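Asker: What follows is a set of structures to go through.
Derivation of every value follows stated rules applied to the coordinates shown; laboratory data play no part. On a predicted model such as this, the values are computed, not experimentally measured, just so you know.
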Structure P
């Protein structure tokens, strides 16, 4: 039986990518970006609110989906499906989409005056911090596909070994143990980390999705306490924002602990709320779920182009944020419709023709 709340949570969080990535143009901590406008504490607070749970939620949902995928596929079929869904759009995005974004970044941030064709060679030969903000090589948002492919293979090996050696899994998982699963996350954030993205942390979350959160009994227990976990997540998120953006204090250890707690309790609260309120389908949810993968692949290039063009007309932060965000939603949804309907294009972005 399909778990509709997983699909609904996935496309809803993917929709948040546009304002999240738009706000990065004003981050206060100096992280490089394709468009850099300056710094803004309010927009940076939105980023800091989303960051602890944003990508972890996608990895958690991927782990949950893997249980259902492996229930009807062999290991070999699963690997082939992962190649089609992840490696093909990763290559397409890196070769076609990212050179456009990094060309715009080089023009806006570094004053590059050459043509796009001449910069195409720059993109594949200039390796710096991998953010792409200086026009150098970057995977952009497609780092998620690369990580997810590697994690899927590692997790598959662990799952097959567990099936062979242990054979049985613990099915009745007590709620207190589910809550405590978040404790190790603080210690994982700097292990196997590239650009602040810990491979070990995301493997752990993916496996938690597979072994724990894919169990109906565990999620049903969570859903009964959704109004406990979600407020706790929001409280820790508010404290995390204050410590990192507004306090002016240098409390890195405390901030790191609060960040991990905010992320975990937000995950618990969102999964619980999703199970209770979003476990349904319909015309709009099914449609949005169908184009979500295309939306993920296409949204950023439209956003960067629109921010670049908007900068030529105004310097007002509100306008530079709102206009590109709203227009990027329209363009991304429109072109996503095209990509999922044309067989070759749907193949390139790793989704089925609809």
Structure Q
């Protein structure tokens, strides 16, 4: 690993030469790409310099301790060597941190799909609770939110809700919400006070750019129909709802929240692009048996990731074994305790995967 890191010095040198090239300067996109890469390498190379300096100090101290003829002199250099050894270990840890691969999607905006699963009306009500939780969390972080589509139920819940959340680092924090969320509570209609268990599935998709997913209009079946459910005066009077079927993949997306057919079509296409991008990412991940995001439909997502227990005022994330007794606050968007723990867990697992070899 150290030799590979040293090769980065040559890479940085080549980038610096290109950054000074008039032909590169005249190409803003290439200049920006090279500048970003150089900025990524800079902290790694600084840490490598510090690691090597600590190693040189350690080698000198060990040599002086080994050749010292006086006991007090030997003791002094042994202490110097111990300090240098600790410094080198700290620099090594810093390098390991810097070499942890970064999720390329972390800075993307996200599309969150919330769907009622087992539990009937209770699941639909909880789907609405989770959609509000994500919206409130986004508001706390000053991110922008929008409802792309929703299918309300007669009891005040939702069969499904699709949200768009835009903001710096949105995917890096919300990606951990993907999975099966379980709720345990007494429904308002339950006369005997019996606790019911319901589930809601959540998919968190990095929003795709138009240039990343090419959709052939000839592959689409676009149907329009009249919107249903609560709404304004235009509901059930105009064919504004849109259903798009992508024939090659079989994916179907519907949008009916907007009064304009064009707006509903644009929203549906955005959702379709993100689903197609995610499907391709999952296909690539499956080929190398490394589906790090564990999207809906994978084995990791088949079980619950989090339980919301109303009688005990408890929320438990089963992936990191973390429980808090502040259910109302969590549902009001106070998710950072879980998000921070899950980010730390992800980083620790990635650190364990970093290839590392140094001399003892």
Structure R
């Protein structure tokens, strides 16, 4: 048995977690900065860094109150070192470094995107190799091939924006608020109720969709995301149609995003020989997307693993889950330095 104390501060979530064997979460207090950034419609890096600085000691104290740990009481400390807001990452790294010195244990740096994929371990699953990794968040939209611990290659990335950012921007255009993902999904669900259709009949409305398909001419041997065009299409439409039904716009916008993601995943499955799918990241909290992914996996007859909803968004427990194999196999993590770059390092 191994016990880890983990820290997450790549963006706007301040997280600390105490995790056993990289999969059993004993305590995971999390501070969300949504209220801080809501007035600005997005993340303010300086405010994010300050909030991390203020909250980490409180979260660690919360863990120590229920689990009075002393030097030698844990086996390693894990911390996100890339990618993310550089100031926020540095706050988390220095805090984790101090904790590692106090507990006299190794400090294991973790790639944030690898941590998202490892989050399935917190839901009772294990990563099998090779697999496909679909990662959708506020800053990332990509599909990876996972061939082993530390062996991750990019199959397809985004040309411009990420899916999560596209949802935030759409909610801002429609004046729904921040963060955009849950609000767009809620408005889309209300449109389904307006039309009195079942949640399985969304695609029957395809002919009514006012937005063009994203990268309609994308070849089947290609995997590529792009979300900037549909944001512009939504903005232009609202400028010309000030009385448009907001719920309808949210519904059709969400359908285009989901269709684009599912089409890329289908291409990746075909091009890699039908590998198991691990889907992760904050956008995976969207129920419409989850239903679509389940349909794709059933049609392709491949397993689909998605973390529980509470582990889709940024959290420290997934950092411990990603660090555990490095600790267990006594492999030096290649992510010891802090950087905003998304680069994966091959072991």
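Asker: Given that Rg and Dmax of the Cα atoms in Å, for residues 77-140 alone, derived from a single structure, equals 24.0, 73, which label among P, Q, R identifies that structure?
Answerer: Value 24.0, 73 for Rg and Dmax of the Cα atoms in Å, for residues 77-140 alone corresponds to Q out of P, Q, R.
Asker: A further question follows. One of P, Q, R was used to calculate helix-only ellipticity at 222 nm (-39500 (n - 2.57) for each DSSP H run of 4 or more, over all residues; to 500), giving -13500; which?
Answerer: R
Asker: A further question on this structure: For which of the structures P, Q, R does the calculation of Kirkwood radius over Cα pairs in Å return 21.3?
Answerer: Working: P: 21.3; Q: 24.4; R: 20.7.
Source structure: P.
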